[in-house]
Structure I
Amino acid sequence: MISSALFYRLNIVPRWIIFTLDLIIGFLSLTLSFAIKYNFDFSNLNYVDFSRNALIITVLNAVVFFAVKTYSGIIRYTSVQDSFRIFLSVLGSNSSFFLINLVAVASSRPSLIATSILITNAFACFLLMITYRILVKYSFLYVKNLKLDKRRVIIYGAGEAGVATKRTLDHDYKVNKNIIAFVDDDLRKVGKTIDGVKILNAKDLPILVKEHQLDEIIFASYTIPLEDKNTIVDICLENDIQVLNIPPHEVWRSGRLQPAQIQNINIEDLLNRKSIEIDITGIQNELKGKRILITGAAGSIGSEIVRQLLKFDTGLIIMCDQAETALHHLYLEVQEMHAEMNFHAFIGDVKDEKRMQDLFETYKPQYVYHAAAYKHVPLMEDNPAEAIKTNVLGTKTIADLSVKHGVQKFVMISTDKAVNPTNVMGASKRIAEIYVQTLNKAIFNKDFKFTNGLSQLNLTRSDTRFITTRFGNVLGSNGSVIPRFKQQIEKGGPVTVTHPEITRFFMTIPEACRLVLEAGCMGKGGEIFIFDMGKPIRIIELARRMIRLAGLVPDKDIKIEFTGLRPGEKLYEELLNDSENTMPTHHEKIMIGKVREYIFVETEKQIYNLIHHAKSNDDQQVVRSMKQIVHEFKSKNSIFEELDFIAKVS
């Protein structure tokens, strides 16, 4: 028996062979048309006339087929587009013959061919050219399906994407899958067929899974509600069914979907929530023509804020970061996708006051999105002085320069770890929050007078409004748990989880950044905007699900190990501390946190003292000073717990 691979190679034949076959079919169809005309009695056939007509139609077919390129397609991929091309070519050649015939009659010459023969020839030629292509196509499909170890597959979605998915799998002999059904929630489609495959009701999927002994299900729809998708995935994982997903339509719609693009579904696809609506018009009106600075622009949040801002008609986007390579990659991305925009990449460290002064004097930003920060809890627990230099001194430097240079709005990106902090990183972000809040309050009180002589700012002439946004973990950010789990699974495990009860809030990066823009525009100054993070997720369940989505079995194929809470880490994150509450805004996903108020003069003095200790790299004194500013800062799993004990005894 000829192998399927050899059979497929036989199909990749030179185009001239297909071209010749089409011409032969054109000749056969004309012969059939004459036979029908004479009721298959060839005794009355004038062979001279037939030969002349055969020569004319062959020449016309050759010219038209070559022009329309009926021979260019691979036969086993014959589609509706190919059928339309063949129809046009047959119509073109027969219409040309008809016009030649009219000219002959108009010139008082005998008719070359009967019109009835031309009409019959057109129909016969089209049907024969399509039929032989379809026969070849399904012959290849038949040979492909002779494999006995095919994986049984259901495609979820009987729309354009579902059909493209099926045909992609059918056309590749290396793909060992048998599409046994489509499922769809559109009842108008249920019971119908596509390419001989029946469309079934999506509600019956739990029964179909068991009845058909499925191996895989492919999501080929972009409109499946998230809850339904999660339910289907849970059913599949319980029955050891692999769950696959096609890529976003913009990836393949411009070209043909490739089998390699159909991959295991990502955990992010199951954690994504309903698309968040923001006030596009309001943001556009506020940001139109503005010069906007993004610090930490090369980071996960900063780079996505840049991408979101590129959708608006801004005046200038200044991307500031100290990470040269990451900023360069972002610059190239923006240059490639939005070359028409006005943007600039600026290398600089936010705690370098002179460098930042140059930035503000050169580009005169009107809006600042401050995303620059150190964020990894264990690293900051080991390096408190550096956490203060970047997260506190860096924030203070940019905030002070914003006041000095008349920035209209300063939007700070904070974290849920700033609430009842148990680590240096969270406490440093809380101190940064306190500084910008008290600075905003001092600006609001125009009669404010300094009593400590520390500040060089003239707050009575400033109108800068400071706004803080606070949210939890973002999916896929640099160093976050999901990319780490993926790497561990790819290496064969183990997957490491710090504690069986640890939970975290999650939000997608685009979702968080859209809310940052919305909150920044609605803010009047002094607010801490808190985002609705949804329900917290147990990290152990996240790990197990990711392992199963990879087609593996937790604790069998991939081990899960508990490593213990890291320094400064707590089991549950919060968005508000016990003494705080929230007020709603016009956006259901954004709330305003009512937090403890501080006095600017006292806060600034404490922060100057804190920064002094940080510059001296005195970690013990740094953390002690942090606890004096943020009274709710209680260290956990950290060497700095002794400071809490000493304070308690005192």
Structure II
Amino acid sequence: MRIALLAFILLLVAAQGFAQEYSIIDSRAIKLHQEGDELVKKRMYDEAIEKYKASINREAGFLESYIKWGRILLTKGNPEEALKVVERGEARSAKASNKVKSEFGWLKLNIYLAQGRFNESLTKFKELDPILSADFKRTLEYREMTEQMTFLSEQLKREIVFLKEKLPDPINGYKLQYFPVLTADSRKLLFTKRDGTENYQTEDIFVSYLRDDEESWTKPEGISKIINTSYNEGTCTISADGNILIYTSCDAPDSFGSCDLYIAYRVNGEWRRSENMGKNVNSRNWDSQPSLSADGRILFFSSDRKGGYGGNDIWYTLRMPDGTWSDAKNLGSIINSPKDEVSPFIYFNNEILFFASNGHRGFGGMDLFVSRVENGEFTEPENLGYPINDQRDQFSLFITAQRDYAYYTESIFKEGKVENSFLYRFKFPEEIEIGEKLVVTQGKVLNSKTGQPIDARLSLVSLSNDSTLYQFRSDGKSGDFMMIYPDKSFSGLYVEKEGYLPKIYNVERDSLKNKENLEIALTPIATGEAFIFENIFFDFDKDELKRESMSSLVRLYDFLIVNKNVKILISGHTDNVGSNTYNQSLSQRRAESVKKYLLLKGIKEDRMLSVGMGDKEPIRPNDTPENRALNRRITITIL
């Protein structure tokens, strides 16, 4: 913790910050005190305390021994006992010099910070500041404290309403449970479970399901015997649809270092055997605490490997088209500091990163921060504020896709060590901006001829720049899929499977947002089968393809490359506005534009025919603007 570290620094720099003069003259008491100082240098704190106690027992007014004793207790993470010692010493310091009073006051100020008594800290600093020496005010320690007081003053003015609740039984039935994560529908909860901290008590991944009453959870069980082993498995992340699991395993036979990241896929409703993510991702050092983007394409994690900016840094890796993962890269100095950054969580919109750090200005221990992607770069981290953050360590934050709750871990400490840890949640504050609302589309992908489920790829694409925003897969056993993505306009959905005609949607026009039970029927490739070539755009009365057509054009090209023996008929259609002759000509020219694009990309001309159908084959009555828009289309027929 930052406060404990600061207290230890105090022990080392006290002689520089304040002159070493004693309030007593008893040489035996002074000798005991100095023996305590020597033990402090060796970090033999308990033995040093006994020396300071002995000096006080010999001379009850030995103020410097009270101060050293209190500092050690604060360093050891026991601010309550430290305060008792300080107050005992202060009771005897009425006639002490300003420098002794300032030492007591400075120590008391740090104790208040360690206890989270921030308003009292501000008051104490104001009353203490006038009696601090000019020399001490030139130290880094003083400047740091001044900045800390300014930070606290500003943050406390923006205090957030924060009502936390411990997750009910049967959750929290173990000695230790931590790092909660949920699927996008918030109905499946995964966490790391451990029965104790002894070496033989290993970590496992447990899962619980939200009951239909929306209030209670099922009894947690191990996620899978294939995943949980005799080694440590924990700190996991799961894709939005629940089909990709990445977790930490320590000391496994195939690990590169102490802890590595492993990946498992859920296929046809069952978890497959996991694999080490390989040397591109893992190192000889500690690699842990993964967070996978909603579509499973970007993985963030924490590592203390070489090449970072501090102790633990946040790194990332990308899933490549062939399923492999790119070389891990450091997220950079905007996020990472000379100290520790851990517990990353990338929100479902892929644009907001939460993490814990003791290297950015905070309240005491590990604080939670947020950084947003702007123009392709992460912004300067913002502290999530009080009382989400306080003097203790905060980490393992997870915010639901519905943005209603944030889940986290809260630990109980005894003598500076974790005794218990439990899962909590709180209503996520509206004051913290996390971008556009998220859209959920759920359904099945089925074979149009047999009704059997299909394992298909679903790609959500920005039509303005042909960038793939998200990619998902349907389950091969059930056909089920679930997509979650930001509510951004002008996007296309492409559903593809080798051996089948693609299905193309315009998300806005086809009203796919927040749609449940969407049934997508893919048709096997066969002569005479056809599909509407959606997202092909022309200006009014023009035949030049608009830039927004590129996503569909690229996918038609890829379809012809994969299916080398397929020949197609490209048909243009119009609504009934205008003369038959004109509509025939316009539809022919538009079909020729698509053919020309494919020719320029290298598709042989003998694989393509083009025809203009004019307004002869409407798919809707031409009685509304919406229906006329649907009739203006390109279709692809297999020859």
Structure III
Amino acid sequence: MENSHKYFKRDISWLSFNYRVLLEAEDETLPIYERIKFLSIYSSNLEEFYEIRVAEHRGVIMKKNFTEESGAEAEETLAEITEEVNRQQREYYRIFSKVLQELNRQDIYLYQDSRPEPFHEEFVHNFFNEEVFPFLSPVMIQAGDIRTFIRDRRLYLVIRMMKKSKRMADPDYVPDYYYALMKIPYAKVPRFIELPTHEGKHYIMFIDDIIRANLSSIFPGYVVESCYSIKISRDADIYLDDEKGGNIVENIRKKVKKRKIGALSRFMYDSNMPDDFLAFVCSAFGITTDDLVLGGRYNNLQDLIKLPNPKGKELEQQVPSPMRVPFLDEMGSVFRAVKKRDILLHFPYQSFDYLIRFLMEAAFDPKVDEIKITQYRVAENSAVINTLISAAQNGKKVTVFVELKARFDEENNMSTAERMEQAGIRIIYSIPGLKVHAKVAVILRKDTEDGSKRRDFAYLSTGNFNEKTARIYSDMALLTSNSELITDINKVFAVLEGKLTDPTFRHLLVARFNMVPELTRMIHREIEHVKAGRKGRIILKMNGLHDQNMINELYNASENGVEIDLIVRGICCLVPNRPFSANIKVTRIVDMFLEHSRIWYFYNDGEEELFLTSADWMRRNLNRRIETAFPILNAEIKRNIIDILNIQLQDNVKACLIDEHLHNNFKRDDNPVKVRAQLAIYEYLKNKI
């Protein structure tokens, strides 16, 4: 019998998420520079979407990469993407206009579509001549001449002009147009230039407009008729055709270099550009109508994150400072504290410093023999890496599994790995055909001087070993000395080291081994409880839900009466509000911190089971990655996490319910108490102290 279940398309669902990000920029209760931040995030997200997802669909059509998707399906999806993105782009510029109006009310003026005021003309002219003009390299272009290469993620101006002629005064004069392309020198000058204040007002100008205001001096023999902004996005994914052949480090290094010349995936242009001008540009650079995406006078608006703030913190979101954990501070030693009990850390509400202390203590403790850790995305100049190097220099055996295929972090991971190798750290590189996404570390330590007893320690997390993202990503991590958990963790590392191919795990759920079977078993168990007249309840928090097999399991549970709450920040291909999903609610929360922790809760007739994990329910996570999910065995920690889940489900400020049309419907209820989950969680943890 054919499956009657329905699924949202992955990429259309993602666009719904990114639109929710854009809606934060429209929230007038937020400080103006927080709203500007979300305009930037939206643009940055969309850039990567075109570089990866849209490029993949185009690759299918061009038969350059092979997936389950057919060429016809890819074309259909691209058409839907273009329609939705163009709709969102119109919304973007509408919201951008409202943000500019609010800036004006704060006596901050970002020049728009106009030349500078007379009192700024001299400054702009001098700044252009001294700071900008030396770095400009305009190129004349002709139709059909595609020798000029347009770099991705760069801003360009296309200029249409006429040679100066006395005949221009003739009303019958028909000019010959000439065209030029000019890259904005983003590396040499900032995108935004602060101009002198005037009568207490602050003025800022796009570097684009400073160039526009001086075009006549760039093309002295011409009359400039018009000028428009363009940019392109290119395929930035790395396709490793045969990871087993050759040196994977060199293969990835070569692929990263080719990223800059990847196939075109988007051509964004000013929507005010006349049709004949656009047609010429498309002819000059081999652009097809399928490549076109509406833009505005200003593109690359992810740069808004750098917009100067002349008034300081009063116009910015005040983020709560990370809290200390008194028990860890009082014990003095992380090892001593973790010996007594498991400890949950919740970033960025609590300080990431405790992980650094944990590793630093291991680096200098004479009883520590070995440190093993996974690396997926680390910060540049990482304190985590510096601590591991210290451990190696102190004679500890340090093993780091480095995942080179972490998208857009390949180069940083390679250079970091080389630095660690030079310090004597054993590096294990990517497994062919797999990504290692698990976030685990284990410290192997003697508990007595003679080594007759051991007490090992572990750190398991939902997020990366990255002190930079730990300030803005909401993640949870467990510090433990539970020997049964550590036995399972050592098996994970044995798999990564190639010492074990068919492991069995007692507590951990590990993708590609026991994760999917155990998840399926727990879902079926909730169904059986309902069939027996008991309560069935599941809460799943994650970043993405795409795997159709797992979605079908949730549909089945819903049809059998299990109550299911999904808290999914990004992609969600499950369709709510249908007969087969009547007992499923999908909540999306977007706020000042990026919701990143993954939590799985099963009521189990009151014997509640709870897992923290690095894994989303995407096909890639469950089938093509090494992921870990770890149980919370401490009753107090379990209760705290369940409380936090319930706080998120009570959010009636930043939470949206996703409907059957993929709309973000803000959750508004009759509760006079307004619950903004992220602030409420901070207060909850503060009160626990």
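Structure summary
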{"item": "Entry that produces -0.40, -0.55, -1.08, -1.44 once log10 I(q)/I(0) by the Debye sum over Cα atoms at q = 0.06, 0.07, 0.10, 0.12 Å⁻¹ is calculated, selected from I, II, III", "result": "III"}
{"item": "If helix-only ellipticity at 222 nm (-39500 (n - 2.57) for each DSSP H run of 4 or more, over all residues; to 500) is computed and equals -8000, the structure in I, II, III", "result": "II"}
{"item": "Structure with the greatest value (metric distance in nm of label points 7 Å out along Cα→Cβ at positions 387 and 523, set I, II, III)", "result": "II"}
{"item": "Which entry (I, II, III) yields the derived value 0.95 for FRET efficiency 1/(1 + (r/R0)^6) of positions 283 and 403 (r between Cβ atoms, R0 = 41 Å, to 0.05)", "result": "I"}
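Laboratory data are not the source of any read-out in this text; all were calculated from the coordinates shown. All values reported here derive from a predicted model rather than from experimental measurement. Cβ atoms are built from the backbone, for glycine too; each structure is taken alone.
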